[in-house]
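Since every read-out is calculated from the coordinates, none of them should be taken as a lab result. Note that the coordinates shown come from a computational prediction; the quantities given were computed from them, not determined experimentally. Cβ atoms are built from the backbone, for glycine too; each structure is taken alone.
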Structure 1
Amino acid sequence: MEEKIRFPAVAGQFYPETKKELEEMIEGFLKEAKIPEIEGEVFGILVPHAGYIFSGQVAGYGYKVIEGKNFESVVLIGDSHCEYFDGISVWDRGEWETPLGRVKVDEELAREVLNFSKRFFVKDSAHLFEHSLEVQIPFLQKVLKNFKILPLIFGSEDEDWKELAKAVSKLMEKRKILVVASSDLSHYPSYEVAIEADKRTIEGILSSDPEKFKEKIENLKKLFPNVDTFACAQDTIKTILEIAKNLQAKAKLLKYQNSGDTIYGERSQVVGYGAICFFK
């Protein structure tokens, strides 16, 4: 069988393309992150996926909380920004490459997920140019050792998140797995509106209940009808919330800011970023 490598699509755009510069940037973010004590075992994080100059600092908080921990595999979940299709695309084998090296795909987990539902299938094109999972890999390479990955991408907004939460929960029963949910928050409101809207969205996420999260989003749509979206990967968020609900887990906000808080961002139109951990 031919070797299957997913090469970087956004190195040099979303993050530095040289190993040294990338390592230094991530190390800087991790050093800045001050994490509160977590009363339990972390099994999941929600982290942003913008260019590192905008959201890397926030992502650093999410990755700091799992630094040095042992996980056999990392299940990466995101919503497609490039290609739209029904169901969920599973990257089933081979390796993913970044400037920091290659990470193996957990082929055993991929087979189990693919066998769980006909809505889960291999569609490599969904991953090839998608940034939302790629930008997580260098952080993982800096904070974890000896792990494999299972990249999963939602192709459209529907009810597949319920099935995916069941599938991942089943995997977690027998393996030490970290779930990384990739999503930004509000898109393109003013700085002040973003703070208010994101506060409510985060409240919904901290409930560890997908129905409460959905309710918050519906209310926000009425309150701020001109905002593009309040979270760009809502199926991804609902998946990790359903997993958390099944585990009767808790969630904690580690860091919030938006692009207007960075030296590169305008305040007239911003994107919100949050790092949240889930623990039991």
Structure 2
Amino acid sequence: MPLSNNVIGCINFITVLLSIPVIGAGIWLAIGTVNSCVKLLQWPVIILGVLILLVGLAGFIGGFWRITWLLVVYLIAMLILIVLLGCLVGFIYMVTIRGSGHPEPSRAYLEYSLQDFSGWLRRRVQRSYKWERIRTCLSTTTICPELNQRYTLAQDFFNAHLDPIQSGCCKPPTKCGFTFVNPTYWISPIDMSADMDCLNWSNDQNTLCYTCDSCKAGLLANIKVDWLKADIFLLLALIGLIIVYIIGCCAFRNAETEDIFRKYKQGYT
């Protein structure tokens, strides 16, 4: 027995609801302090979510008013969007699966190496013209200054669980052997290491380690965490869309008008 128009419309309206976590994930990534400094996949996610919303509305309207051509457009377009969303979910997972922090002796926080991350992510921060824009953006945030208010003693700072970007950008790498004065002010050793990150460190509060590879690695570590969280929501939305799409295909087949069935039979009898 064919499903009623109202039932078909309700099934397709679920697609509209499933676009919300996709759009929400994109907006959440776009407005985050760190992610706002790096333009990666935020807008593609938002645009994909909006397209799912619009196509879902088309299916909703086509289902309620039995507009056959609109339902056909819905089914074709939604299949394409599901494939695109599936590719996006897989891509995010593949580029964020690599990269983790390394412990340092007598430190609670982790430190990060740029080479641990995927090549695609590294290329987003290694080009000088891109990193200059990101560096300028990061230097205007309170990510580093807030550490000076939170930690005044060296041991308290060493026992702190810093965000990856704070560990990479706000202090020199532990291997440099600098002496703590406050979280963003350190005394360099007499025998300075030849490591470029050690040489790039500056007590200038607008510079710090923003030009260090450790800062780029810390930024990518933050991005990795946020994108993996977003990927979970995108995956759940993808699973929901696949289920709704399958039900929608069955509903479309069973709810065709008698005129379409009659023409179909006349053409093959």
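Kindly point out which one of 1, 2 the value 1.1 was derived from, the read-out being distance in nm of label points 7 Å out along Cα→Cβ at positions 160 and 184. This value belongs to structure 2. Comparing distance in nm of label points 7 Å out along Cα→Cβ at positions 56 and 88 across structures 1, 2, the highest figure comes from 1.
Here helix-only ellipticity at 222 nm (-39500 (n - 2.57) for each DSSP H run of 4 or more, over all residues; to 500) was derived from just one of the structures 1, 2, and that gives -12000; the source is 1. When you work out Cα Rg over 2.2 N^0.38 Å for each of the structures 1, 2, which one comes out largest? Evaluating Cα Rg over 2.2 N^0.38 Å on every structure, the highest lands on 2. Largest in FRET efficiency 1/(1 + (r/R0)^6) of positions 168 and 240 (r between Cβ atoms, R0 = 35 Å, to 0.05) among the labelled structures 1, 2 is structure 1.
As an exercise: log10 I(q)/I(0) by the Debye sum over Cα atoms at q = 0.16, 0.25, 0.26, 0.27 Å⁻¹, for residues 24-95 alone, calculated from one structure in 1, 2, equals -0.64, -1.05, -1.10, -1.14. Which structure is it? Traced to structure 2.
Quick check on the output: 2.1 is distance in nm of label points 7 Å out along Cα→Cβ at positions 8 and 48, derived from one of 1, 2. Which one produced it? Computed on structure 1.
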